[in-house]
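Taken together, the values in this text are just the output of simple stated rules run on the coordinates, not laboratory data. Computed from a predicted structure; not experimentally measured. Cβ atoms are built from the backbone, for glycine too; each structure is taken alone.
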Structure I
Amino acid sequence: MKYFHIIIILLSVVFDSQSQNLVSGRVMELNAEQEKVALSFVNVYWSETSHGTVTDENGEYAITRHGSEGHSLVFSFVGYAPDTIWVPIDQNVVNLLMRIGDQIEEVTVAKRIGGSYISKLKPIKTEFITEAGLQKLPCCNLSESFENSATIDVGFADAVTGAKHIKMLGLAGVYSQMLFENIPYLRGLESAFGLNFVPGPWMESIQISKGAAAVINGYESTTGQINIEYKKPEKGDPLFVNLFANSLGRLEANLTSAIKVSDKWNTMFLVHGSSMQNKIDRNKDGFLDIPMNRQINVFNRWKYNPEGNFRIQFGFSVLDELREGGELDFEYEQDQGTMNAYGINVKTRKYNGFTKLGLLFKDKPYQSIGFQASGTFFQQEGLFGLTQYSGEQNSLYSNLIFQSIIGNTNHMISMGGSFQYDDYHELMDTDNHVRTEYVPGIFGQYTYTSPEKFNGIAGLRFDYNSVYGLLITPRLHLRYMLDENTSLRASAGKGYRSANVLSENIGLMASSRMFIFTGELDMEKAWNYGMNLMRDWQLGNDKELTASLDFYRTDFQNQVVVDRDRDVSHVYFYNLDGKSYSNNFQAEVSLEPVERFDITLAYRFSDVKSSINGTLREVPLTSRYKGLISLSYATPFRKWAFDFTGQLNGQTRLPDTDMNPPQYQLGGYSPRYVILHAQVSKRFKWFEIYAGGENLTDFRQENPIIAPEDPFGPSFDATMVWGPLLGRRFYAGIRYTLK
């Protein structure tokens, strides 16, 4: 509590100093009866600066004095004649009666938003993937949404389950916090297959932020946040249908429908169904290249928008999935628990509900109280050859946030409390893992904004974990404008995470390795530091070139090490003893040389090392570098759209296999490789058709499974995956929208 008291004292000092140096007053207008009435939301700012505020619903305002001498205060509001008043240094009250100005016809200003862009205003570097960007590829689910991003790497966790994982800043996706509209999402046992549980056509946008995030959403973000925005009931289409099929036999159908129930109530239904029933074995190793699966996913959300200051939204979702793979002749009903054939079978059920409540203060539009809550029940049962796995998770999350200003809107403060409950039950054969965590927490965050030059966020939170004790999480984000076209960002912060080693390494069950735990595993702790330099150049005719350079470093104080190098028959889990870090450098350039033609070029280099079995080594199966080129062109009104993506993927260190028989030994590193994607779409009045190809170079990791002919033998391993498992494939689809 000592740190919390210090923050309160410092904020009080700031508040006192601000209140003693304020200019305040009231802005009025004359109504039809020539009576003076308050004028709300008038812009009030110091001349030739961006230091300003707005009047509240009573027409009142308060603004910090600019400089140590007198200055001109500007008042402006649409439809009213602007006014400028000189304010001497000894004057603290300025009232004004605004008059109706000259009326002009309505003017609409429009700008085309590309498939992705980097926010120029946020102190946290944030990349936005828009709905247009999500449609550049088939984007059947979240795992296929990052092909045009150099920030995120996506790959298969193993060669039999079809599970996808991501890496950010060179580290596993579990170190990046996943959010659904700023509520923690896809946590714990969900993380293994969670990327496949978010249908692409449901998403409105994705925001990717690098480095330790703001403290409001918890302590779990270490390398960044990925926030998913779903389509909204109040602005969704009455009917949207997306149908998809590819050359492997994968079929998908998505439907969303927004319904206006009344003037105050809106609801939306989102439905997803997918199926893959073909048996594909292109490399003739006797195993399916991709498992057969079926998934049903339904989500219903509601939003209440009354005329007052209260807002509420809530929703509920249900997911059911079955995936089955392994050897071609595996039949679950007759072969489970036997050595007749090797197979995998994973059944998943998930139920989730959420609610958001908001209260705006009538006389203080800058002040609000928000409440978020969500609950999840997740159950998974899996068979991996002779290994049986079951996992169950019950989670509850709540977050209360109060937001206000200190003096004026340049100084924002947020504070509140959160509660996280997680109950985990995992069983792998006879190895039972049970853990229950209660985590109450409080936080405070100060945001300073001066749009001319500088803005920053400083936050601190205290959480008490019933298993791991007190967690103190400081975070800082700064942004400074070197000139009107160049911004510099810096960030630093700490992150924590409770590891669920069985579910997070579920792919390792598709091998002959035994799991060995060498002691109690502690909570993972890491510091993240980063800098970003961003520069814009105007090319004329509203064309712009944007360049971005950034460097981020993550230093672990403790990490759960997954050691696959010690010997080929075991995988060891233990706490870090030594160093573990990730250095990540990325350069990116985007431009629009001609109208509606977007080009993005990017390069990323990662240096990721950890102390494995007493030696500081490269972390295995982590790509050293990645190159990206993305080209997009659209005719006017997007009647035709053409998209092309190329990726250069660098080599990765492979886990040691020297103890295997010679025929099952791998080299030290994987090769580099290139993959290409392309798509063309044609828009009609009510619908759009699209077709394309993925992995057009047909590059595949030819033998991802070691000893496939002896799946129950000591050398079998389906986890040495470093590249694509599926070769060239083509797809087509249709999007129908009823406005």
Structure II
Amino acid sequence: MAEKAEAISDEDSVTGSDEADQDDRAEEDAVLRPILPPDLQSGGGAAGARHIEIGNFRVFSELRLPEFDMGGGKAFVAESNRRDEGQAFALVADPTLPSRADLLKFLVGVHVGGQIDLLDYEVTYWPLLGRNTIVYFYEKPGGARVFVEDQKKPPIDEHDIATVAVIPILNTLSALADKGMTHRNVRADNLFFSDPARTGVVLGECLATPPGYMQQLVYEPISRMTAERAGRGTGSILDDLYALGMTMAALGIGHTPLRKLNENEMIEMKLAKGSFQTVVSNEKLPLTLIEPVRGLLCDDPEERWGLTELNSWIDGRRAKPVHGNTDRRAARSQNIAGKDYYTARALANGISNNWANALAPIRDGVVEVWLRRGLSDNDRAKALGDAMRQLTWSGSDKRTSEDVLVSRTITILDPAGPIRHKGFSAMVDGMGGILSYDVQHGKGPQRFVEVVLREIPVHWFARQQGYKPELQPYQQAFKSLKYYLQQQSAGYGYERCLYTLNRNQHCLSPLVEPEYVIHISQLLPALDKIAGKAPQDSWPVDRHIAAFIAAHLQDDVEAQLNALQNPGDEVEYSRAVISLLALVQWRHGPDSLHHLSLWVSRLMDPAVKVFHSKTRREKVEKEIPKLAKRGNLVELYNLINDEEERRKDQDEFIKAVEEYSSSESEVFELDSSGPARMELAEQIGQQAAAFASTMIALLTVSALFLMYIW
């Protein structure tokens, strides 16, 4: 297989690709593609070529396979060390985009009919990026990519689209739906022929990016198309079926539908006419595809074709008819910034794109009147009136209240659409993806923080009609997110939200970010790796690491996080840091972390101060280096947190304090009573002297009297 690098055989080449497409790919790959040595530039063998051992595969970083680039990742020649596995290729993912944890666990090592087989994946160092990233190993499809723009004729005959393309894709979507998952990468240019005879297709990758991130706008249903790419969300099988309908249209006409329209024109036309009417008014669909495309592109999810209807069409049975655009059209327009809008959804999009100009007609009641009179929609008009009344008594500042009013108006007009606030636009199940994208691409978390703290999602949930069990987890999650953002200490903030919403988000701490830590079991080995280079006075736990541990560890670590609130309390802060790391090692290993243990041991002086006894402190200080050599953080933590020793130390300290206090009292009493004793002695002495002198005088007088008589 490695002998086919850069020059693929005819049966695996891209059908109908031209030189312009190849030039575009070459420019796109310039960052990752090194200059090949002369013996490889002509497509020579890979024998002797440099390779990287990754798990059970050898990957040739100099041998590109651009025909299999998918999901923003770059494909390279790979060979399996296992003889029972077929031809494979490696897909190196973009490390700045979170992968999909749910699908990854489901698809690895499992054959799903209609989906390209994921053989394995590894987090490893990739030399062309100079850092760690995730590398996926896929089984190479038996045929080439199905769809390339501007090909001379459709790649699949219109009469064969059902058997060659639709049935395999339905197998994949059904398997994922049974597990409560979605593909979200169903599109014509993400299909490969499964065999050289082109009797079937397989869907390309769907793991390396947030759901819907790689989709062209035309493949997104009306409810999700106005969300930012990273915030389109996981959706449901109905969103995949909509994309399948557009994929069928693309295969039937030989190019991407509506490609002549820019994104704004496409959005406005789909909102005004409906998806199907927009397609048929701009493209010439084959007659055999009109019925399924109409059913799958229905903008009302309740009316859109599901698996049952599509299977009925495949079997030649009649499926339920569907109507076109179901949005009610007003008798007169509502003008925003010089544009007229006739439907509520179109007006919501217009307000979102003209934020500053939209406030006046909302605040003045013009939009409410239009809802009531133009659309005869009293429910939405009442909701908007309530929102405006709440604005008048809102305790927040005027500008903030006005922004919230505009956001609430958009939600009232288009409750099925994204959560929109100023420049922010994301589906409720895409909030994690957009936070990750913003943080890693220079925008920062401010937009997300503002949306959550101003409770924009709460208003969105309030406008959802009927019971929707799929929304319950998100409602509970957003209650926690606001609490996290209101806390200032490490382990909370936007960092906690980031790792809570994105289970496969790698830790963004500057200490371990290049190591691409996505599982908590990878955290301590990554810290151990960089421990020798870390400044001696730095701590191995920062805000990102604390939040990553809190989000991934099953144990309750609130006590440790609370202790991290006050870095000035060195004793409690150091004990909390050591406790967090020890808990991770106890749960996830590894057994020995020599470098990290030495790093931690250098920072244990404040924790040793918890002991009052000098003898005990000296004993602990002597034990620390011994235990650090073993690399066991749990033993180090137990040394400073030995409850029995701490109790003895505390009891002895209390006893010593009592004895010292008693001695101090006696000394004080003696010191304070000295002058009184001297005064008393002087008084007694004076009295004794006076008495003695009186007695002597009496005796003398008596003696003289007797002598005179005698």
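Here are a few things to note about the model shown:
- Origin of the value 5.1, where distance in nm of label points 7 Å out along Cα→Cβ at positions 255 and 455 was derived from one of I, II: II
- Entry that produces -1000 once helix-only ellipticity at 222 nm (-39500 (n - 2.57) for each DSSP H run of 4 or more, over all residues; to 500) is calculated, selected from I, II: I
- Given 0.10 for FRET efficiency 1/(1 + (r/R0)^6) of positions 191 and 383 (r between Cβ atoms, R0 = 30 Å, to 0.05), calculated: source structure among I, II: II
- When FRET efficiency 1/(1 + (r/R0)^6) of positions 447 and 503 (r between Cβ atoms, R0 = 35 Å, to 0.05) is computed across structures I, II, the figure 0.95 traces back to II.
- Set I, II, criterion distance in nm of label points 7 Å out along Cα→Cβ at positions 127 and 519: the highest-scoring structure is I.
- Entry that produces 74, 38, 18 once semi-axes √(5λ) of the Cα gyration tensor in Å is calculated, selected from I, II: II
- Parent structure of the calculated result 4.5, given that distance in nm of label points 7 Å out along Cα→Cβ at positions 287 and 303 is the read-out and I, II the choices: I
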